[in-house]
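These notes open a run of structures that come right after.
What follows is calculated from the coordinates using simple rules that are stated; it is not laboratory data. This structure is a prediction, so every number in the text was calculated from the model and none was measured. Cβ atoms are built from the backbone, for glycine too; each structure is taken alone.
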Structure 1
Amino acid sequence: MKAPKPRPSATTHPFLFGPGASTSWQTRAGCTSLVRHAPKPRPVQLDAAGDAIEFDLARAALVVIDMQNDFCHPKGWFGQRGVKVAPMRKPIPVLQQLLPAWRSAGAPVIWLNWGIRADRLNLPASILYKGKRSPDAVGYAERSPDDRGQSLVRGHWGAQVVDELEVLETDITVHKHRLSGFWDNELDSVLRGLDVRTLFFAGVNTDRCVFSSLQDAGFLGYDSILLADACSTPSPAYVTRAIHMLVRQLHGFVAQSTDLIAALPSSSPSRKGKR
């Protein structure tokens, strides 16, 4: 059987339907092609705490978790609750060096922040309890004494990335309402739409949202690398050591951002994709 002739089209330029060049349909000259074209591999070698690994920069993303005002600013939700925010601010200077290098290499940055519903309808009792614990405390979506909006609510001050870290229009922002960024939201769909397979994790807190998200990433089949110096937590040091052990033993690799920066190419064409 002969293939049907393409219908005439007013343009010969291709038109893409999809979030990324390697995951899209393409219409050109009246014909719609369902053929995807895998990106050309861009192998990068990296020393990950003694493990020599190689990853594909063309299918990698940097996931920065919870570097937002309610956790990292002294007047945020944590700060007004009496939590010392110095540990949460430790990744800031590290990310100020890492983010430009990563973007220059042409790979996407994903900001994964708490950004809950104002009505809290999808938060179960266990999460609401852990976020408040006593009737006189400030819980999720409630206002602190120094009122800067509802705590951790999407669109409010507390859910925004701290001023010291620049968020570009080409970056991707995903909001979450669990410790894991893969639970009951669109992160997995966004990553698969961009044809991403390898994830580098940074942010806070190492033993909470960072580890929960990294662990779920491994369960879903992603390659995971924890950037130890780009993460932090107010928990005791032995907790961080345990997380690093668990990541190396079960889920992926532990590396340093300085080694990653040194391994990255200096510049590369940016990835095409909707943000």
Structure 2
Amino acid sequence: MSAQSTGYAVTMLFDWLLRPSRHHARRELLATPFPTAWLPILERLPFYRALDERGQQRNRDDLRVLVAEKHWEGCGGLELTDEIRVTVAAQAALLLLNIEHDYYPKVASILIYPSAYKTMPQRDAAGVVREGQANLGEAWRDGPVILSWDAALGGALDPHDGHNLVLHEFAHKLDMLDGLADGTPPLADRTTFTRWVETMSKEFERLRQDAADGRATVLDTYGASNPAEFFAVATECFFEKSRALQRRHPDLYICLRDYYHQDPA
């Protein structure tokens, strides 16, 4: 057995041993009343108000677990508040609303800057160190989600502009659950996988061609970067421009509808 396989086996065993205590802690948490001070924070979010009663209850439950279990850290001088944690966690929980999940198990930490930040300097293949770029968010495969607060809040308050930083970065973490950032999250069965790959490949190539030709599209052309970014951009569009996506890209809409088990259009 390779060292990588051994490490994976140890991680899975450790997770299995912790699972009963984790489930018990979650049950205890959700048995307590929802913090009343958090309700006004949620009620100002248009997507939360649009959910039915069951959806709102599920969203509240899931966001409480995310707030409790993840390590939240303010960066760049940002002081974390309940508004920040609840607003971010509620958006991340929207993706989980109707799917089987374990609260983003590969997300241990959520780091939040007040606004755009610079990424770490990187050394290229020639050994030249290049200065970091301004960024609004990142999702590391085996690391944290990093967000800028002003962009996260702006995306939450405007549900129709097609841009939502939190949905984008947490869609990446769903994609990475199988260890790959390839635009294909773990799927139910082979038939679903085949249909997903066929549809996503076709729609990705269509967006690449639209971007190259300068044609207007409902999807952000950043999604033409690679299949992982396409899935994240398509997720943003699915929740924020659902009717336009359904009208112009019906096959893509159906794929995302069946994956998220939601029909926002």
Structure 3
Amino acid sequence: MEFCKIKDVEPEEIDVLINLCVPPERRAFPSFVEGAAVKRNWARKSIEMFGSIAKIAYLNDYPAGLIQYQPRIEEKILEITCIFVPEMRNQQRGVGKALLKALVEDARKPKPYFGDASPLALVTWAFGVPGYYPQNMFYLKMGFKKAVENNPFLLYHPIKEGYVYQPKTGRYIPQPEDKGKALIFYDPSCPFCMYFTEQIKAAISEVAPNLPIRTVNMFEEQDEVNKRGQVPLCAVNGKPVTTFFLDKENFQREVIEALEGN
């Protein structure tokens, strides 16, 4: 099977990008309809700002995989937020390799948002998707390095020769208005963002039904994010909740502890 092309996503192909991420049986669900709309808005604005935010691999004119990325201007790096080949029939056929190689080649070119220089590195958090080949193993085989020795998921690939990526460390800085409420920070570049948000809301409401909940779009409300430093997915009563929401029992325990610890 041969590639017809690997193509930068244009505005008219945003829905193709979205549909590669969302299984067909979920696309009509309200949270995914909303998530698609949120991502569509993010993608349009990001393409206007940066020109390129994703590439799609086409096999015989059929979209087979994607790689998505966005610049971190202050750090002068390009963050890979997602690489995905959804259909099993297209896996282990070089789709991911071709996408990543195309991005590495493209990253070596000057970028206006980096002052007409190339980024210092490509950086990614290689999260796993159940049932698929481990992303961190894929990136390591493709020449990526661990940013922290004991962390197998935070990886980088230098673009500037000799560059060593040092991840920024920070903490959550609660604001006075965070008291007595829950904040959910969501990334609009992912069409699952509203589904995740609804799951977090439901988990909180089970143990704190009267707690006000505010959602924060991390792209549209960057000032709200920046003033809070390193934000988690969720903060309650000014305290970050560190447990992932799918671990419902421990997530809810943290919510209760945050409300009790005034």
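Identify which of structures 1, 2, 3 gives the largest calculated value of mean count of other Cβ atoms within 10 Å over residues 57-64.
Going through 1, 2, 3 one by one, mean count of other Cβ atoms within 10 Å over residues 57-64 peaks for structure 1.
Which structure, out of 1, 2, 3, was mean count of other Cβ atoms within 10 Å over residues 105-112 derived from, given a value of 12.6?
3
Thinking of 1, 2, 3, which structure, once volume of the Cα convex hull per residue in Å³, for residues 97-200 alone is computed, gives back 180?
Traced to structure 3.
Given a value of 30, 15, 11 for semi-axes √(5λ) of the Cα gyration tensor in Å, for residues 49-152 alone, point me to the structure among 1, 2, 3 it was derived from.
Structure 2 accounts for this read-out.
Given a value of 3.0 for distance in nm of label points 7 Å out along Cα→Cβ at positions 137 and 209, point me to the structure among 1, 2, 3 it was derived from.
That value comes from structure 2.
Given a computed value of 13.9 for Kirkwood radius over Cα pairs in Å, for residues 145-240 alone, which structure among 1, 2, 3 does it belong to?
Value 13.9 for Kirkwood radius over Cα pairs in Å, for residues 145-240 alone corresponds to 2 out of 1, 2, 3.
Tell me which of 1, 2, 3 gives -6500 when you compute helix-only ellipticity at 222 nm (-39500 (n - 2.57) for each DSSP H run of 4 or more, over all residues; to 500).
Answer for the origin of the read-out: 1.
Given that semi-axes √(5λ) of the Cα gyration tensor in Å, derived from a single structure, equals 32, 22, 18, which label among 1, 2, 3 identifies that structure?
3
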